[in-house]
1. Starting from the value 16: which structure in P, Q was relative contact order in percent (Cα under 8 Å, 6 or more apart) calculated from?
2. Give the label, chosen from P, Q, of the structure having the highest value of mean count of other Cβ atoms within 10 Å over residues 5-12.
3. Of the structures labelled P, Q, one was used to calculate mean count of other Cβ atoms within 10 Å over residues 85-92, giving 23.4. Name it.
4. Out of P, Q, which structure matches 23.6 when mean count of other Cβ atoms within 10 Å over residues 173-180 is calculated?
5. For mean count of other Cβ atoms within 10 Å over residues 213-220, which structure out of P, Q has the highest calculated value?
6. Looking just at Rg/Rh (Cα atoms, Kirkwood Rh), which of the labels P, Q belongs to the structure with the highest value?
7. From P, Q, which structure was percent of Cα pairs over 19 Å apart, for residues 381-460 alone = 42 calculated on?
8. Can you spot which of P, Q the value 175 was calculated from, given it is volume of the Cα convex hull per residue in Å³, for residues 245-372 alone?
Structure P
Amino acid sequence: MSYQKIEDYGIIGNMRTTALVGVNGSIDWMCFPHFDSPSIFGRILDEKKGGHFQIAPVDENVTRKQFYWPETNVLITRFLCSHGVCEVIDYMPVGDTKIGDHENRLVRWVKAVRGTMKLKIECQPAFNYAQDKHKVVLNSHGAGFYSQSLAMGLATSVPLDTDGSGVFAEIELKQGDTANFVVKELEDPNGCAHCYHNAVAYEGLVDTIGYWNRWVKKCTYKGRWRETVIRSALTLKLLTFEPTGAIVAAPTCSLPEGVGGARNWDYRYTWIRDAAFTLYDLMRIGFTDEAEKFMQWIDERCHELRPDGSMQIMYGIDGRHELEEKTIPGLEGYKQSSPVRIGNGAYDQLQLDIYGELLDSVYLFNKYGSPISFDLWKQLRKLINWVARNWQKKDEGIWEVRGGKQHFVYSKLMCWVALDRGIRLAEKRSFPSDKIFWMEERDKIYEEIMEKGWNEKLQTFVQSYGSETLNAANLMMPLTFFVSPSDKRILSTLDATLKDPAEGGLVADSLVYRYNANHINDGLDGEEGTFNICTFWMVEALTRAGHVQPEKLEQARLMFEQMLTYANHLGLYAEETGSRGEALGNFPQAFTHLSLISAAFNLDKALDL
């Protein structure tokens, strides 16, 4: 076994946790019972010790195909050869099902479609990121795996053998034959899981398909690329932690931004900056329930402000504040990309941009969703006042650099957004406010950005005051209505950013880097790929500029169509794209899919004008 490409995986889940399923039929990442719980299968981070659950043909000379059941998160992996075709259907039950009944379960339903095929089954868990030992007990219903922190059952009618740490079997299925394997937590640490009749596993499959089909029908988007937008929405739904409404940035940790490098982070948490993108994008394509639930989570965080009125940049999916960053000893990392990190040390950074994204999301929710409460407004007023008093500070910025604080232009931009949206919200709802103070500080920010964030020699907005480096985040200026899309300064910045990195720009073959890592000290070694969210931001910026320069609208559509070719075979995106078109970073990435929805929505609208 060698490491699969990151893009060779699909994802299944139940809004509690997820699993990554490779085209080779192997589950190589699954945390249990929740997104941020320790992994039980983690081969994607260590091919020998990480743990896996694989169902695959004994004969490796087969063709492999993978696809989703239409408009669902039910994943089908097909193995085809001259003597037979077999399918492994992976799903986690959601809604009311006999096999799930709202419990946390993974179901692997195997079916021979034609001919015959011999399959090998290997279930080798590795508890707590492969740090905990466990024992294996075979029984008439499958097997139990018992570690000090978790008891897990594998329920099946297939006879199993064990090597002491895992279980294995070999079966031959003829056309029409089926088998099922169900992974679940054992409430009794000494108990075992009963196996399920194939008809029950099938009923669970049908019920789960029905759940996803009903959910998709809520989508109001009918424009171009609807299938792509639906897949992104389905992915975002999987990344939602249903008990609290929080949305994780990605379901994985420590997948590298550059293979062999140390830019490996844990993204199984919720960033405040995701709020504006999440709320607005879900609402405008019809998924108001998810937006309202996420708004409740934001409301709760706003009632947990620090004594000075500030807040953290990110939280656990359950709202916890401490996200201590640690490295896992003994794991080599994806393709020897170490260290393997859990937790995220950026949680206590100062990132001023989060306030703009938060206030923008609340403003949009109040406008297009439900009016916010006065109790929430009282907390927001404290927060807005904190921004008005502290926007002048240096910070680590949206990209969470670890090379020291700077006056990042994007951070100042979003402080302007925070004050601007606070003023608008107060006026819209006639809330008591410190409006005159906010307006004075808002205008100071505007003038300072135009003076210090603008490089007269380069004729472009730059990453930080006094620098000559571009930052793709500045593409948000027209998107936040800080400047007009036709403003000559933003048009000049667009043109500068569109140049090749060798010429000082950030775009390589339609893909956009977040900044030039070779020209700044971000405190990290190694290279990184282009940032997918930045490419979609560029599409939006070009779309808006297309109102005055029609050729830019044509450029936006071409860039969007090209970007679609960088999705994997299932329409999924990681955080970044490498120079060979490979997926890099944690996968799949919520930010990428959010920005895809936004870009598709606005581009489709502009093309119809």
Structure Q
Amino acid sequence: MIPQKIELLAPAKNLSCGMAALNHGADAVYIGGPLFGARAAAANSLADIEQLVAYAHKFRAKVYVALNTLLDDKELDQAVALCHQLYGLGVDALIIQDVGLLESDLPPITLHGSTQMNNRTPEKVQFLEKVGFTQVVLARELSLAGINAIRAAAPSVVLEFFVHGALCVSYSGQCSISAVMAGRSANRGQCAQYCRHQYDLLDNHGRVLEKDRFLLSLKDLDLSAHLQPLIDAGIRSFKIEGRLKDINYVKNVTAAYRVALDAIIDAGEALVRASSGRCQFGFTPDPSRSFSRGQTDYFLNTPRNVVGELRSPKSIGKQLGRVVAVEASSFTLAADEAVHNGDGLCFFNQHQALVGLRVNRVEGRKIYPKDGTEALQLAVGMEIFRNADTHFNKLLEQSELCRTIAVQMTLTEIDEGLQLQLIDADGLTSTTTVIAPKELAGKAGAIASIALKQLKKSGGTVFAVGAVAVEISPELFFPAALFNELRRKAFAGHLELRRTSCVVAAQQRSPNTFPWPATAVDRVMHCTNQKAAAFYRRHGVDPENILTLPGEAGADGVLMTTKYCLKAQLGICPKKKMKRDAPAEPLIIADNTGQYQLGFDCDRCEMTVIKKGLS
């Protein structure tokens, strides 16, 4: 049986974050380029991408560039030119959404189907496999059964799945509320995050059911406890969200999933890491200590799961304990973990509003906030969370190169001096020589221990030296500095060999006519240029059924379709035991931008957000 490669895919806001992800165990990183990356605030220069590619390839790791913005006809040629530039830099794959690129003159670069393409059915993923995608980012809303069904329908494509980070409440790529209401298209990297707004919930009679609640805001995804079932279902690439997150988040979360996946991989023979090297960390990875709105496994196991965090869209962090006493300038916390000066703590007050405080000093279990306690509305029994951990963040800031590649050495004597052969864990072999005169030793037999001591040093490099064979005459003498020079040259040469010998897969695509798995292409499929329209025609869609209208609203003014259901969240789902009486429908959510009607399809377990007058 050929072992299956398991890929840990980490986000990179910039070059520093990308290198940190690789240093902390990522098999691949995804990063935005200078244009069209669907994150307007996370663009990167070609020079930085080239540097990241060179660094990644030393570990046999990969770099994927997100080029998943929807394109208009004027932008398409520019995007194609960028694809050629990225291919020339050695980028391993492009993550795309716009199928107009498949009708363009692309280089033979590997293509991944972005989650923005709405990849949640076996038919859709099978189609993408047939038209030339080698890896597909699945919809976050899928269950294990849904992933299994996709695996059966599309056996050749690599299935990628988000396992950690922020969740879009809408099906990815299907949210139009930001574009329609604010002129900022999420499919062009400009999402205004209406899902994180504060809303009132009204019934059909105008009665307020919920006041000033974040009714569309979700907890953050955390599938760290479900990695083995995901592997069993066919997932081979495990993706961490966070192209806008900071470097400490990248280090911590990448390390956490590296440890978890390594435990699974090491337990059997059917799985292997997708890149080289092993990691050792100077901290204990814990994602709850980084940005976190709370954790959910979303709909992986439970179809009507309660996944919202209606109290706040901000980071809550790690739960510490409860308040057991409150005084004028301090409070006492019952917690298992130490709190440190400068920590950021938070809690939900009696009105369920999130309140933050900064720790000024700590005496045992007694905590003195910077501004006292009277204005904080603290009370005995309240839960306290830590969303800024000064001690842990210092450890992360100090964490640099945690990843090493094992090498074995053989030192031999040649006519001109010395030769050092390196063989690494991937079987790559390099040979380095130094010219040096041979001198007789004052004390025979000492040279082997001198050589071993100097050649074993590898601090500051990506190498971890294992066995060293010294095959030189014990009668000879060479200075320690010569072994140091030989080691440095050997490491530099071997690292360059690893980089230059890393082969980037080329993908030749031939246009075909495999049928599109629907009868039409409507606005939510985002056909925004003439080449995309030509692609759909090629694949059997009647031209009269291809909409290329500039607006993004779906039929009947639908701005958002989501698996998340506010009825389930509030305990009024008719398919579950209700915790409260069902209100008069239709239900309305309202904020300072207007009123939005909620629609419910209980058979499909879906909710829609509708702005009247936009159909």
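1. Working: P: 12; Q: 16.
Source structure for this number: Q.
2. Working: P: 22.6; Q: 25.1.
Between P, Q, the highest calculated value is found for Q.
3. Numbers: P: 23.4; Q: 19.4.
Only structure P yields this read-out.
4. Numbers: P: 16.1; Q: 23.6.
The read-out was computed on structure Q.
5. Between P, Q, the highest calculated value is found for Q.
6. Details: P: 0.98; Q: 1.04.
Answer by largest value of Rg/Rh (Cα atoms, Kirkwood Rh): Q.
7. On the way: P: 42; Q: 62.
Traced to structure P.
8. Only structure Q yields this read-out.
No lab work stands behind these numbers, since they all come straight from the coordinates. Computed from a prediction, not measured in an experiment: that's the story for all the values here. Cβ atoms are built from the backbone, for glycine too; each structure is taken alone.
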